[in-house]
Structure I
Amino acid sequence: MTDNKPREECGVFGIFSKKTEDLATLVYYGLYALQHRGQESAGIVVNDDGIFHSYKEVGLVSEVFSARRLEELGLGNMAIGHVRYGTTGVDKRLNAQPIVVNHIKGRMALAHNGNLTNSFELRQELEMNGSIFHTTSDTEVISYIITKERLSAPSIEQAINQAMNRIQGAYSLCIMSPSKMIAVRDENGFRPLCYGVTDDGSYVVASESCALDAIGATFVRDLEPGEIIVFDKDGIRSIRDHCKKIARTFCVFEYIYFARPDSVIDGCSVHEARRRAGKFLAREHPVEADVVIGVPDSGLDAAIGYSQESGIPYGIGFIKNKYIGRTFISPGQKSRESLVKIKLNPIAETVRGKRVVLIDDSIVRGTTSARIVKLIRDAGAAEIHFRVSAPPFINPCYYGTDIDSRENLIAVNHSIEEIAQIIGADTLGYLSLENVVKLGGENNDGYCIGCFSGNYPTETPSGERKSRFEQKISEREGKK
């Protein structure tokens, strides 16, 4: 977890074509549209009549795949891709996805978005029975469980169906066998997953609908929680053995921060959800002010909603530099402070001498919020009223967000008044638990708010955490 924002684990994309063609380029465009979901690594696997050609590497999509690299992947009738930000598994090529498995029952490529809650227990069981793991991610655990079930199952989709009885937690999967592409969403529906169709009849699976738009595919629908959809030469079919067994608990932070505002998830526009959050904030925490501004990018829609509900004019308060890459180096405190200024530059004319309502999507440690407030204060704002379009983070997340402990969460150890003082705001207001579950609209209920409330929809991990593979011996045993 950085001192900036919580980060989500990854994005998946897949395409099944009725003819052999250049699918790697289409997957590249799809992954590019999902880059916000993961910036650590990217990978593509192309299936040419059962022969898999793959490449994955650490870096942004544009860094990993040159035109030559895409051409080397060749033509195929299926392809899947992945962008990763790992909450589990170090930032190395070893843990990049998709994972490719070569097995007597046939090859399989797998891309995963989410986080298992029983990963350590499953891995321990598998290792004690002779399995050897090459990565430290829970995605490899999923691949092992499916492969094990494949030994007795009549088809790969039935192996996946049986594997779902064993894996717990959050998983949206795009899986490719020699002849099929399969999309899977966990029973809770923690993470988004949808599919669409292109003009020539190709089927496309993506974490978000914005990736369908990127290649000109038409959105068909979201997968239901617990659903398996199989795409093959005979068309598509759905397996719903795991549907509606438990209540849907979609991660509400997808609407608040993770997803792109132009995506539609489970029937709800992300832009509208954020605008709705801003309206709720205006009702819950009204204030006399002259201008409402948002912190780019996910604070902008909420700021528009706050302005519309309160009647306070909306203004553009920051210009965001979109050309800072992942590898920008900031080794020291002064460099980190300069990095904030390089990423965000305030427009003084918007805030000078004014009472400002400043909208952001979250406060994690508070250090970045303090720097942003200081930027506006130095630009001449008379008052700064900080409003957050989410409740306070007070608990870890076990389903794919990198909030892994309470240790560094500012809201755990400080009151709202104290946080306002720490970040330098005149007042501070958070969205309530009551209203955060209303962001998806009246017909879109069922959310996970465990990181805000402490009430989790599944059993949480107990005992050893899977991150032990990235810990020093002294950290595992307790520093003496």
Structure II
Amino acid sequence: MKFADSFRAARWVRLVNLLLQAVLFLTLFGGLNYVALNHAWRFDLTASRRHSLSAETKSYLERLAQPVRIVVTLTDDGDNSEAALAFRDISGLLREYTYATRNHPQGGIRVDYLDVYQRRRDAEALGIEQPNVVVVIAGDHRRTLTLGEFYRTKNRRREAFQGEAVLTAAILDVSNPEKKKIYFLAGHGEMSPDDVDGARGLSQLRDELRQRNFDLAGLDLALTRKVPDDAALLIVASPQSRYQPFEEELLRNYLTTRAGRVILLLDPMHAHGLDNLLFDWGVIVYDNVIHDTSHDYLTDSGELILRHFAPHPITQNLINNKLPVLVGPARVVSDDLGRASDDGLSVKKLIATGDTAWGETSYRLRIPPAYTPGQDLKGQLGVLVVSERVKPANLELSVRGGRLAVFGTADLITNNRLINVGNLNLFLATVNWCVDRDTQSNIPARPIEKFQLALSQEELVRLRLGLLVVVPGVVALLGLLVYWTRRN
């Protein structure tokens, strides 16, 4: 009887011991998870810090005023295509954004992955139709980022991943309660962003600007007699008649006293009435038409091919990737070399034709056109000039000043021309420069690390033999040696 009681007691002791071990294990597991969740330490040991956000980005994320949703329509198809590689880069970066804002009081950043083909209903509800884009949404504001914006390229090859700078700028844009507003001037036959015509419509440009979180509106200075206070940028696209002196004065005051931003696209053969304004900003627009007979700078259908770019934030991507710009009829735009050197302006010719081009002055009389020495301009003729007031005259302090970009043609932004990658890239870069989007952050791009192993056929055979024969043979020999040692 005592033996049975002793056996029963030992069994209960063993059961209690097992239960205590289970409780201790669960307690330890739960404690480790609590510590890992609330007191985690992460270390990025990569050379380019590719798994860390910069201090600047973290400071922006801490001050988010509202939750941000990021919808990614990229898919990881498992191959080495550009889209698949971009998915790995972007998804890894987005994990850092969600981790950095996981405890944000405003809700932080939420990331969703959406296949626009398999989940058509969800895509339509969000108003997303394009694959391979990243859409950043905050409230009613959104901005669409394409794959090309995430990479800095050179010779059309990806050189660096600038996803953090691009995403941070997009988050700041959409989380800002006010969109930057662009006004297209009207009343003089200008091109309209609501026109779908191929030759003079700007509907494609309108869609591109709206995807980048710009608000667009029309403006007739003859009716309003003022430039609205919320104007971030004014665009004058191909006026067909002259602006009145009071309209020119309104534009001058906007540029000078309000540090405004204006883009002028002035087609040839049409008077614009803005000569005094251009003179004040160190820009000369000639009344001529550019012609070229060289096949290096002329397409089969007669468009000018522009390949000469001066280094500038507007043209840097064109230079890096050797992207040409295609335009139809254009006039010569130049910086005023006779202006005073201390006028506080920085004027630069950014895009020029080839050496064989000339500006035909007698374009109304001469058919076919021919160069006239002493009358027509010849050489690398300017098509885009930018002017920036870096500081007011006689003032030592550097303050924010107005910016003016003058194109000698409006043809480059029409629906027919905007299909060309160089044209779209050029104009969007000009808009970003005008509204200061090019200086929003100083987050460096991360170099793309590439590792390539080049082996000859003989080296591949030796590697195959080593992996399939030598390594297993060594393991088998060691096994036999251990077996023989134990037996003896």
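Tabulated data for the structure shown
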{"read-out": "Mean count of other Cβ atoms within 10 Å over residues 64-71 - structure with the largest value, from I, II", "value": "II"}
{"read-out": "Answer label among I, II for the case where helix-only ellipticity at 222 nm (-39500 (n - 2.57) for each DSSP H run of 4 or more, over all residues; to 500), calculated from the coordinates, equals -8000", "value": "I"}
{"read-out": "Mean count of other Cβ atoms within 10 Å over residues 184-191 derived as 19.6 - corresponding label from I, II", "value": "II"}
{"read-out": "Origin of the derived value 22.6, 72 (Rg and Dmax of the Cα atoms in Å; candidates I, II)", "value": "I"}
{"read-out": "Winner on FRET efficiency 1/(1 + (r/R0)^6) of positions 96 and 368 (r between Cβ atoms, R0 = 30 Å, to 0.05) once structures I, II are ranked, highest first", "value": "I"}
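Taken together, the values in this text are just the output of simple stated rules run on the coordinates, not laboratory data. What you see is a predicted model; the values in this text were computed from it and never measured. Cβ atoms are built from the backbone, for glycine too; each structure is taken alone.
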